[in-house]
1. If percent of Cα pairs over 26 Å apart, for residues 191-446 alone computes to 41, which of P, Q did it come from?
2. Suppose you compute helix-only ellipticity at 222 nm (-39500 (n - 2.57) for each DSSP H run of 4 or more, over all residues; to 500) for every structure in P, Q: which one lands on -11500?
3. If FRET efficiency 1/(1 + (r/R0)^6) of positions 135 and 367 (r between Cβ atoms, R0 = 41 Å, to 0.05) computes to 0.20, which of P, Q did it come from?
4. Quick check on the output: 17.6 is mean count of other Cβ atoms within 10 Å over residues 295-302, derived from one of P, Q. Which one produced it?
5. If FRET efficiency 1/(1 + (r/R0)^6) of positions 359 and 535 (r between Cβ atoms, R0 = 35 Å, to 0.05) computes to 1.00, which of P, Q did it come from?
6. If distance in nm of label points 7 Å out along Cα→Cβ at positions 111 and 287 computes to 4.4, which of P, Q did it come from?
7. A value of 1.11 was computed for Cα Rg over 2.2 N^0.38 Å; which of P, Q is the source structure?
8. 3.0 is what came out when distance in nm of label points 7 Å out along Cα→Cβ at positions 199 and 399 was calculated for one structure; which of P, Q is it?
Structure P
Amino acid sequence: MKASDLFIKALENEGVKYIFAVPGEENLDMIQSIKESSIRLIVTRHEQGAGFMAATYGRLSGHPGVCLSTLGPGATNLVTPAAFAQLGGMPMVMITGQKPIKENKQAKFQIINVVDMMRPLTKYTKQIVNSENIASQIREAFRLAIEEKPGAVHLEFPEDIAQEECNFKVFEPIGHLIPKVDPRAIDEAVKMITAAKKPLLLIGAGANRKETCDSLRNFANRTGIYFLTTQMGKGVIDERAPNYLGTAALSSGDFIHAAIDKADLIINVGHDVIEKPPFFMKSGGKIVIHINFSPAEIDPVYFPQLNVVGEITDSINQLSQALQVQEHWDFSFFQKVKQEALSSSENYSKDVRFPILPQRLVYLLRKILSSEDIITLDNGIYKLWFARNYICHQPNTLLLDNALATMGAGLSAAIMAKILNPSKNVVAVCGDGGFMMNSQELETAIRLQLNLTVIVLNDNAFGMIKWKQKDMGFDDFGLDYGNPDFVKYAKSYGAGGFRPETDEEFQEVFSKCLISQGVNLIELRVDYSLNHQLLNIMFKEQSSKLINEG
């Protein structure tokens, strides 16, 4: 059997359905083998697009997404998606080609040490030097990609190895059980929560697993303990719940931080030090219980008093069964915080000025979209408003990245979300800066005949950095740029293009796009003029006032 055929057979054996790729000549044996397989090859317009799609597949399915590139520049273009998946806990397998390693007639042309380059960005990286090892190395790569914490792995497949003849052999995929928590840790956690007066539940990225969502929802409903989420923990529990406080979108100074400040115990589920810490611990301060697959990584601002280590779903189920609701629990301050946060959002969500306020956009999308519909975000200042104000009804219906927090991933993530969820509306919300980094994937979406809506927020600047620049007291300098005519740009690909000029027109256009066939792009002018006053001044003042009134 040809080695490239065995490689693809081994991927089929792992349940791979898609390979996202920008192929090169070193991959041609692989491409021919894919042609004869059940795997669907999806060619993208940039390796970043392929990597972001594969990572998003892993995030949404729990199974590693697979992407393919050539050597040299193709491999270097996968560096950002590698970090995106690794930091975000998304299982992904990257395959890169390489010149022949036994007899190469092109000397050092295009050759760099890709394996060493990938080592700090992945859980596992290996060059395949013997075709007889293909099956075992693929099995190991997939095992490590899935194992908690999920992440990126990399295999380099040289051209001459791909052409070898070898024996057929694959390894049966096997599941792995995460050890259950020590009952003594559950007993100690119950004692600590029972003794607390103002316990608070914090849900992080590591808790965003299907079974864990169910167990946490039951825990919150049964105990009535108020909960908040990190940005990547959004939607784990339906945020329409009466005891949902909000999402920690800022590093400090928002209403959420007033609640955290007053809590005397935090049940921290799925915390990942990759995300911005939503609170800072102090010696002699509040008690923190760390519930996760692995112990807490200790740093100067995070040193929990108790580790509850094991399979999170099992830990939460045991805790829920053992914990009794306490009469002395006092959630009155949390109720006040929630009301203040809701009031501050309502003031601007009803403002119909144009260009549109980001708070208004969040409100309108939540009003128009169904519970199961999906929004994917690129990275920008609007992400903070979606994290704060968009009420998720279901898990993974607002896909944002607060780990690597890279620009350029939003459109690719939307394409993948739509492929996996063809019956749901999928909307990509991108800033003009992030959109232009991988806007060429519009062609990929059109070629795949997807029904997709893309909203490009146009402020002709790097808006988030402008916001930071102003907060730090620097001059407004160096962050403005020009944009193409996005409507004409979209139409040049064969997509629909729209530029509404009023709030009412945007609602009409957006609703029309959702029921239309094909890819539709809406260029939407956005007003960020209130960001500094609200996020840097007003919210911090109101939060401080709440704490003082306590």
Structure Q
Amino acid sequence: MKVTEITNTEFTAMVQAASNKLNQNADFINSLNVFPVPDGDTGTNMSLSLASGYKYVNQDVSTNVGNLCSSLGKGLLMGARGNSGVILSQIFRGFAKSTENKEKLSAQDLADAFIAGTETAYKSVMKPTEGTILTVIRLAAQAGKKAAATTNDVVAVMDAIYKNSKVALKKTPDLLPVLKEVGVVDSGGQGLTFVLEAFDDVLNGRVNNQKGEYQPTDAEMTEMIDAAHHQSVQSKLDPNDIVYGYCTQIMVRLGKGKEVDRKFDYQTFYDYLAKLGDSLLVVNDDEIVKVHVHTEHPGKVLAWGQEFGDLATVKVDNMRLQQETIIEKDDGGQTPDSPIEKAESLAAKKDQPAAKIAVIAISSGDGLTKLFKSLGVTDIVSGGQTMNPSTEDIVKAIQNTHAKQAIVLPNNKNIFLAAEQAAKVANIPTAIVHSKTISQGITAMLGFNPENTLDKNRQAMEDNLPMVKSGQVTTAIRDTTINGLEIKKNQYMGIADGKIVSVDNDVVRAAVSMVGSMLDDDSEAITVIWGDGANEKLADEVQTGILQLDDELEVEVHEGDQPVYPFLISVE
């Protein structure tokens, strides 16, 4: 099937299909994590990042593909989570710059856009590593460029891009020895390959319904409906100005029921409903068809559906009545979110002077929150392992401080890129202190002085990072061999500064053994923070075990409530 251009319809379907593909395969991508720890989140991060991109595209009513590409780039940037999500956003940031102001995309436009995306992605990483998502996009884009030199068929170019992404993905273990040792391909590269596969599926017509559009999941259908409402209803719109007043949704079981007298044909079904209203969405597979439409005649919609099958679900809402309620609330109705209560909340905040320099730490667990705040952290963004915050989450946290300047402690290297992107778009000067762990974040705070300048604080806090060794204890989620250690599922592993150094069936022994590997002649203070999977009794046993290694060490124990890791242990 030869296609010479990509219109807004095809592009939107491509992004939607890719979002759905990542959502369906997130767990598989997560499982490719090199370490067998329960915090593999590449698939989750990429899925949530692209879902944000699709949301922006879906809400953009433009028919200009260049505008849609820009919306995709912006949505991806704001929703980007983890390094993989940020790199994906940078690929499509470059893609968007290349396609700016283009009504449609030719084969050459498509190839050029992926080349531009590759260049932007490589520039976004300080030290690009081959054998990662970067390798996959580079080799895939080069194949697209080569194909575009010989054909004007966008399908042929997309075929070349996707096929070569698979070839590049298979090469990643040869470029990163740790991947080969564990027997996996790069997880970020796998996620990107799924995105390119979905693009290729749409352009080749390998889709799930008769109109040639990608079949949304229930969650995506809900999001599309929300977008339709967003475009149709505004807070101050006069209810009488709503042309089609009933939001009507049905799901029809095709071929079932007593009233069936027609064989389902998508175009016939769609065209009739299009005459009844607006904001029409129709999606189907072989067994069901789902409908959303704003109409004055919901009964006609129901009757039309019954000609093709029985009604599995029916939902009709009076949007004029809903709009009246919205206006009443906006005009001062006493609701939980009323303007009066909002004003009281703002007044209460004004009584609390904003810090000159806000310090924002990313962590999870009530105990860690208390610990960070006792050290001078002003704000907490909930997140960390398994739930990296998005760029937008960090931006909002910065803005909500109402401070003149801000410092962000990511406390996880997988949050670095999102934090750096947030700093670029924040409305106040923001510095990033590159703390890789909770332990480093705590040590960094010892260098913070609210009277110093932003740059002096950043430098002092960064200088403190090498002063601490960070240890984490968690459980293995699969059997594997790494760094010469044979690891069985459910065993406890001690990970010291990113390297697995102990494996044991007992959590206390694993923790103490890990600390033993971290000690040197200069070691003086140990901090043990216990969380999910541990308790105060086990923490005391770890403390006792450490003192048996060296009774001159000073050992502190704190409750952190952190997920995933029973123990976080620092050595200074």
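Any read-out appearing in this document is the output of simple, stated calculations on the displayed coordinates, not a laboratory observation. Since this is a predicted model, take the numbers as computed values, not measurements. Cβ atoms are built from the backbone, for glycine too; each structure is taken alone.
1. Computed on structure P.
2. P
3. Working: P: 0.20; Q: 0.50.
Answer for the origin of the read-out: P.
4. This figure was derived from Q.
5. Computing FRET efficiency 1/(1 + (r/R0)^6) of positions 359 and 535 (r between Cβ atoms, R0 = 35 Å, to 0.05) on every structure in P, Q gives 1.00 only for P.
6. Attributed to the structure labelled Q.
7. Q
8. Here the read-out was taken from Q.
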